[in-house]
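Nothing in this text is a laboratory measurement; each read-out follows from the coordinates by a stated rule. No experiment lies behind these values; they were computed from the predicted model shown. Cβ atoms are built from the backbone, for glycine too; each structure is taken alone.
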Structure 1
């Protein structure tokens, strides 16, 4: 039996299963159609346009890998944005992920009503529309900024520090604000995950020799919460690699000397300001592949957790 015959046989088997379970596929059809139209198709289209010069007004012109060559060879700003993005992701992603789990773990020990209140308090910053206004006042570059006022009153500085315009401090400020806003959907998934762990497993664990909370976490909680840990990792990676609003609102777009410029800022610049859609799609493709690879690595690590 040759390759074509094998593939034909597999196709017929798949179609047979579809006919036998047509009702299940019918119920899945709305989600499948929406997923293909609004998720899969845009990715394919962006990948195609990344190999073209396309300015919206004229038909796309195929130019091969020229956009990618320009990104890594001729675009110094992109390399700065790439470095800033990885620094932000490495710090806020790692610390934010463990912070989400740690605070969810602590909150899980509270009674129901205090637990609900604390969840709202911790989750609110991630959806607060006034967060940038609050932080811009705290880090204001004049003597009226809260942080500058405190430092001046304590005699630690002689003049106000330009937190949001001095390249020496801008990236640090962005990281602090992003960490403060990092308790989002991943945090809620951890809170829900703790409530789904079967309590009888802890009792069985104590009988089998578990002696402290750390062993309880490693041998029972982590394996039982693997789906929530996976979801939290995906959301954390996504949020840490798509930082743009924080930098644009606090430091401007573009920021001074591009000190707080990220990949998404660069994409918004070419896609939303210059309308160089082919170049913007190349940036988006690199960001997509980077996040895809990191998600795959994280999933491999979490798959082995607790084994």
Structure 2
């Protein structure tokens, strides 16, 4: 069992002009929800821990999780709205987001809800739910409870239009480092956090603080990874016609956790045992999964049979 914690929301795309305005296409979204859905599609047992509204949008998010086979036993239904993320795509299909979520359910997850989160082999955290209150304190409480007995995975997935102060994101990363075993971060996020810094030097620093595996995704340039045992891997991206890149990073994370679990390596000790050939195979699997998502519209993550 894995537990994914964080926000669930509606991504809203413009779907064409109408005589009086715009047609909008709302789709389930949120980086952690995508990871949970991706794990379920890849055949993993997974639960989602987050706040959903009691309105019709919250009902739709809950239905989507349940239809994918995600355990929703620790989902909290709250008397608050659902966050809306307006998504714009550039000519290369790269998304930009504007979030409308002040006082929304995904940000109001109460501390007491941690008591209902089950024991699991691994816990994934990430995105803006780690930096906005009160949900950030709730998630930190879960990290504190579990990091000495389970694998903790973290993806900062920075959204400055939710929390514009980079110091908050840096402080959260600094707090997470000694409690995180698997750190995945995009080169775009590194450029925001530490402009001009050498990723290899940053990874070396983070590994001395307790991280067992650092993975830096680089979009079409591929992926780099470093282990605490001094192993380094650089793998190319999978060539694919790109429709858009929405959900690609979340797909990579879900596939990374999946292939580690399938190889019985989803633990701090398992990460320590990664050989160079296995590390490369693990990264290639995750890159193939991300490429499939990039080949279709929105965060439409692949099923395990597509990666046979």
Structure 3
């Protein structure tokens, strides 16, 4: 953001009646901590969306660390006109958001809070991390760039001193965190989308992207086609109802597990190394189940 844009936005806030204060020590502007936004006139659909979603996701048993959303929803409900409040509450009970199985991140509240504080103050943190790739607990200084909730849990992306570049860490595997006095600057133009590139999920791999084609049989083809699995996907329907799923990804390991989830209803057509990778996983699975397993208390 340019200096001119920043001061223009500050003036817009002043004109809207938002009290700003300037701290000479840190050379930063902030909004007075006791300032509250003016009441907003919600439509019934706006109120329903906020109450239903935030109440469901922040109920303490769903999205980790989203309890503040539930508190906000309760405040919104209390500010609604009585007639609208009753209608919204009734409809909200008829709406339920069911997420994929989640990591509850029990005991990680302090870690999450420190990461938020780090992002707010742009201060470096030192973390001890139970790494699944290095097979040991590592110690690194981290400049957090982004908190990301993806599928099952929270992740933090930032520059790791140990790895000398951007890295993604699972918040639940951070064993210890310390907020350091040193400051850092978030790279201009950084976005998690640009960092992840064409990764299937959240782990991009070095090297060129891979063009993949997977053929899904008619039994599951429509199910696959209903979902946007990846930003680069392209669908090609065949006359027999099968589906050729074209996608370009960075790294193959993450996509393997997705393919295996469809069992014998999916076949990798290319590249050859992905076919071999899936085939090896299938052989390992066959070996695990082909031998006779004795029942508890009984021998062969």
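Summary table below
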read-out: Computed 23.9 for Kirkwood radius over Cα pairs in Å - originating structure among 1, 2, 3; value: 3
read-out: Structure with the greatest value (metric mean projected area of the Cα convex hull in nm², for residues 98-161 alone, set 1, 2, 3); value: 1
read-out: Comparison of 1, 2, 3 - label where relative contact order in percent (Cα under 8 Å, 6 or more apart) is highest; value: 1
read-out: Value 4.4, calculated as distance in nm of label points 7 Å out along Cα→Cβ at positions 26 and 82, assigned to which of 1, 2, 3; value: 3
read-out: Label whose coordinates, when distance in nm of label points 7 Å out along Cα→Cβ at positions 226 and 258 is calculated, return 4.3 (choices 1, 2, 3); value: 1
